[in-house]
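Some structures are shown below for you to check.
What follows draws every value from the coordinates through simple rules; no lab data is involved. As the structure is a prediction and not an experimental result, all values here were calculated from the model. Cβ atoms are built from the backbone, for glycine too; each structure is taken alone.
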Structure 1
Amino acid sequence: MNMTDVSALETKIGYSFQNKDLLTLALTHSSYANEHKLGRLCYNERLEFLGDAALELVISKFIYHRFTQMPEGELTKLRASVVCEGSLAAKAKEVSLGNFLRLGKGEEATGGRKRESVLADAFEALIGAVLLDGGMEAVENYILRLMTDVVEEKKLHFRDMDYKTKLQEVIQKNSKIPLVYEIVGEEGPDHGKEFFATVTHDKQLLGSGKGHSKKEAEQNAAKAALGAMSLA
């Protein structure tokens, strides 16, 4: 990255790095590091690990104090909806993070700059980089500046987001036969795999869905089933 790119991204995210190398590392995908033989640790996955932990902690603390009457189970669901891949990828797109990533030619050719899993991982890596560069106070301010609106939005809708639970409640009103979820297929490379799921009841197909994780695919299958019942 040249200094113009660095300055442009820092302006977008509202944080100026003291150590610019941390920013570069956060934006380096494993495909780029492998292609340029940079070494097995010279890409953003370790920073992603750190950023993931910091994000969960900061969001947990924020919603604990923000929603004082919310029980543990609901706090857990709300946090999960805030820090999910889709939310992080959406935030990454807001700051055009994909434009600044260092990708290998193969990843570039297959749409890596727009792939949600790549964007979400880079977003978490950026959080890890801010933590190392500026400390806990800096990363907390950074996360809350970017994510508070997501918390408020998810709070309005999060009870409706657990489609599997909602579908289970609907079915149990009239039947004791359990729902069966099955992963029926998957496609794509390991770093961008998509899963396909079905949900059946008493051997009858209720819905199908897809997602970047097995859980997301199952949730979307349940959502489809509820939609077919006009309950989603």
Structure 2
Amino acid sequence: MTILRAACFSDIGKVRKENEDRMIFDESVQIFGVADGVGGLPGGGEAAQETIDVVLRSVRAAPAGAEVDLREIVTRANDAVVSMGMKISPGLGIGSTLTVGCVRGNRLKLAHVGDSRAFALRLGDFVGLTEDHSVENEAKRRRARGEVVYYSESQRGALTRCIGQALTPEVDLSDLPLLAGDRFVFCTDGITRMLTDREMKEIVGGKGDPSEIVRGLVDLAVNRGGPDNATAVAFIVDSV
């Protein structure tokens, strides 16, 4: 079994009246991640909470060490949030992002929907493991295929996929090998919109343990004005 150290931390920030971020954190089954209620819709906190509840319940119910089908689990979470949205907001629905990683053996299984993000630091290289599902990025993908696509500047960051949409969203899945010394961090856009990748690398790659990493990321985002909730989950691989 992979030996790791992990920590999580969240702050409401300085502007929002409610923290709609949620953390996926269970060292016993080695699953980590974040969910962020979709802004502009009601019930963001409820959507994020339902999302992580389904994910955690599904992984905890699996036999110890067994493989997990993250695509199926995300589908289950989406169905649950859709059902909840029919009660809370039948006209608009509710939604959440989801970026989650599950350690199995010496590998990390990743699932991603929305614009929360996952990063890895290995041997000094800090890399993003996810791509935001935004109008801007979708336009870039379609233009690369030769399509002509236009969008308004005000909509560039709007989500094209989330947990809670009527049709089950396409899920980005990854399967990554783990090495001793690897560092991983999951965070909501309350952090990534306030920090550069270089600043994040300095914090994630510092000499601190995971608790210092997550506090460093969140505190810097909040100290810069904290316009949104800021949440981070991190783990360091000690041995595989």
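Comparing FRET efficiency 1/(1 + (r/R0)^6) of positions 11 and 203 (r between Cβ atoms, R0 = 25 Å, to 0.05) across structures 1, 2, which is largest?
Working: 1: 0.00; 2: 0.95.
Top value of FRET efficiency 1/(1 + (r/R0)^6) of positions 11 and 203 (r between Cβ atoms, R0 = 25 Å, to 0.05), among 1, 2, belongs to structure 2.
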Working back from 23.8 (mean count of other Cβ atoms within 10 Å over residues 107-114, computed), options 1, 2, answer is structure 2
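Out of 1, 2, choose the structure whose coordinates give distance in nm of label points 7 Å out along Cα→Cβ at positions 99 and 115 equal to 2.2 when calculated.
Numbers: 1: 2.2; 2: 1.2.
Matching structure: 1.
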Candidates 1, 2; helix-only ellipticity at 222 nm (-39500 (n - 2.57) for each DSSP H run of 4 or more, over all residues; to 500) computed = -18500; producing structure is 1
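As an exercise: Cα extents along the principal axes in Å, calculated from one structure in 1, 2, equals 48, 43, 41. Which structure is it? Spell out each step's value before the answer.
On the way: 1: 63, 44, 25; 2: 48, 43, 41.
The read-out comes from structure 2.
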The highest value of relative contact order in percent (Cα under 8 Å, 6 or more apart) among the shown structures 1, 2 is in 2
Candidates 1, 2; distance in nm of label points 7 Å out along Cα→Cβ at positions 131 and 187 computed = 3.6; producing structure is 1
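If FRET efficiency 1/(1 + (r/R0)^6) of positions 27 and 67 (r between Cβ atoms, R0 = 41 Å, to 0.05) comes out at 1.00 when worked out from the coordinates, which of 1, 2 was used?
Details: 1: 0.75; 2: 1.00.
It traces back to 2.
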Working back from 0.05 (FRET efficiency 1/(1 + (r/R0)^6) of positions 19 and 219 (r between Cβ atoms, R0 = 25 Å, to 0.05), computed), options 1, 2, answer is structure 1
